[in-house]
Structure P
Amino acid sequence: MKPILSIGFRLFFLGASSHAFFLMLIWGSILFLGFSIDLDKLSISQWHAHELIFGYAGAVIAGFLLTAVTNWTKEETLTGIPLLVVFSIWLLARLIWFIAPHLQFICGLLDLLFLFMILIAIARPIIKTKQWPQLVIATKLLIIIIANGIFYAGSLGILSQGTYYGIYLGLIIEIALILTITRRIFPTFSQLGLGLKKPLPSPPWIDKASLMLNLVWMIMFLYSSESGVTAVLAFVFFITLSIRLWYWYKPALWSVPLLWSLYLGLVFITIGFALLSVSYFMPSFHYFGIHALAYGGIGLTTFSMMARVSLGHTGRNVRAKNSKLTIALLIFSTGIMFRVLMPLFLPQYLEWWLMSAQFFWTLGFGVFLVIFIPILVRPSSS
């Protein structure tokens, strides 16, 4: 069996990072170079959001969960030809937007089929080994499938405002998934990376409060994103996540790229909720908050996790110094500053900030591909 088909993360991380690279090239060409694509009834902004949330992030989630569930259960998920088939379905759903945009129904069926096959692949070994707590992860994936279905129902004119609700539900659940997974892994990663005697603390009340706040805020946001209650919940969530980050903070983490990048991604998720809260008084802050969650939160955490998983699961030392990877993480993080922070202070230069953010996103993933294509396609290091 070829190495790239031996485990889920190899093929899907390669696909996700390539998609992220070319997607932002196309997006920048549309915004600044006059390039256009026919998306039938869908707006270019809706396509952009969908492909980042369900295309890029969907592939990262697939690669991560196929690998993680194999580790948790010691049972095989997808490998070989079945893995290639599922990946091909994901890829075809991406390409149809360009080849035949009027076939959105077929695109939607393929996209939902891909995610559903991933759900079956991870749920089967979880149920077989009776690891019931892991079903929380599978449930979040199920909601992502529902969100994607709502999006396509909207794009096909079946459900009014379906594209809006699908995009935002998908974004929110992916943030919830990231918070769930990082709650499990960050304390241990920090212990190993910093040589601590025990994992970093995470008081149970923070975990319970985060879970409840996330659920209630999500419902209120989807019901009325501009209401005062939604703003208050976002602010309380911001405070709760800030307390967790305070428990997890160690100055030494800034010397470990795969730690500071993951931590910084969580910082931007936290900032995102603060900005969404403030948007009640300053509506322009809404999209700054959304991009803090998307570019800073989903973007940086997935970038960092793909790097760590790719190194660790191919027999490489994740704690070894890697100057190219450090540069890639710094480049990507710089893009977040241009997309989220600079427009807050100098909004009159928004076009320049957008152009810069897209440049650093594309460059960051370009360096990522240079580093990881050989790692992902070749046999593991001995």
Structure Q
Amino acid sequence: MTALDEFHQDLRRGLDRLEEKGRLRSLRVAQKGLDFASNDYLSLNSSGRLLSLMQKAATDWDGVVGSTGSRLLRGHHESFEIAEEEFATFCGTESSLLFHSGYAANVGVIQQFISSEDTVFCDRLCHATILDGIRMSGARRFYFHHNDLDHLRDIMRKRERKGRSWIITESIFSMDGDSPDLHSLVDLAEEEDALLYLDEAHALGVVGSTGAGLAHSLGLSRRVAVLVFPCGKGPGLMGAFVCGSKMLRESMINSCRSFIFSTAQPPCLAHLLSLVFREISGMNVERKHLSFLSRQLREGLHSMNLDFGKSTSHIVPVILGSEEDAMRWMNSLALCGIDARAIRPPSVPEGSSRIRVNLHAGHRVSDVECLLKELYSLLPVGVR
């Protein structure tokens, strides 16, 4: 048997093990019906607004289409500088730098600024992109109970620290829809002489009067060392802005490997990002409607004694526990024309499988009522 044959055999065994556990996944084209699965929080995509902005960007654009190189070579264009300056103003920081994706930003930036000589305290439910970056950094690391600042304070004071101390968390958690007490967290970081790193992926476009995220809405942007804003959720595009001081930006340009060794995005994309965030800043009516819908859904789930954790946002989990129940509920909803996905380990801890409901500004009150009606029909007869 050749090395290639052995490699493929190992791949087959791995896939077979996943299938035995009922966790073998596959790609599928998005189904038609009521979308409670995507991250189109502002309905920029489904409403056609994003398409209109893309058409405007194409009409405006008279430069090259491809970047043709990395930003430090010939791939840098004026549209990047405009987008980055505007975004820094938007989120209340001195500067920003555009990366290819949230993954490239988190993995690259964490590895650049956090070394094996440092200590990291991370919320145990942070996204895989953050966890990968921390692991690759080689830093001494501790994980605190989810959104539990008392536990964080306790381990920071009891554990031996070396080098620089970092606290890493998110503004809205993607699987639970809850948020940390950011004011208290910033205060704790300063008390403990630690730096704070905040991922705003699921708050961008949604939180605050202009959609600039949790830190900005609380007036805390300048007290967070690193802010990461992936653009693939509410804005509906790609890329991620990393924001902070001017020195942070200059350092990333010179030392962040995931930025330096990547071909730049098409410069017309940077122009489109500028147009999209100008649009988002004026969508407060949509943000208020989204907040109303999230309250409506949580009240409905509460009336059915369904567990939605501590969600306070447009992301509302229906926590069922078993993987089998989550898959059965997802498939039943799909038969009714509702796309709400089952989330299972390893995406969430064992025993906490769920249906994750992502609400959108384009949903109507009647859409949420329809979802609640179908969820009610799935309850055991004796519970209804």
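Quick rundown of the values:
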{"quantity": "Which of P, Q yields 28, 26, 22 [semi-axes √(5λ) of the Cα gyration tensor in Å, calculated]", "calculated": "P"}
{"quantity": "Entry that produces 15.9 once mean count of other Cβ atoms within 10 Å over residues 101-108 is calculated, selected from P, Q", "calculated": "P"}
{"quantity": "Among P, Q, structure where FRET efficiency 1/(1 + (r/R0)^6) of positions 165 and 285 (r between Cβ atoms, R0 = 25 Å, to 0.05) as derived comes to 0.70", "calculated": "P"}
{"quantity": "Of the structures P, Q, the one that 0.93 was derived from, the read-out being Rg/Rh (Cα atoms, Kirkwood Rh), for residues 109-196 alone", "calculated": "Q"}
{"quantity": "Mean count of other Cβ atoms within 10 Å over residues 5-12 - structure with the largest value, from P, Q", "calculated": "P"}
{"quantity": "Structure responsible for 1.02, with Rg/Rh (Cα atoms, Kirkwood Rh), for residues 61-228 alone calculated and labels P, Q on offer", "calculated": "P"}
{"quantity": "At a computed -24500 (helix-only ellipticity at 222 nm (-39500 (n - 2.57) for each DSSP H run of 4 or more, over all residues; to 500)), which of P, Q", "calculated": "P"}
{"quantity": "Which of P, Q yields 17 [relative contact order in percent (Cα under 8 Å, 6 or more apart), calculated]", "calculated": "P"}
{"quantity": "FRET efficiency 1/(1 + (r/R0)^6) of positions 117 and 365 (r between Cβ atoms, R0 = 41 Å, to 0.05) - structure with the largest value, from P, Q", "calculated": "P"}
{"quantity": "Given 10.4 for mean count of other Cβ atoms within 10 Å over residues 13-20, calculated: source structure among P, Q", "calculated": "Q"}
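Since every read-out is calculated from the coordinates, none of them should be taken as a lab result. Note that the coordinates shown come from a computational prediction; the quantities given were computed from them, not determined experimentally. Cβ atoms are built from the backbone, for glycine too; each structure is taken alone.
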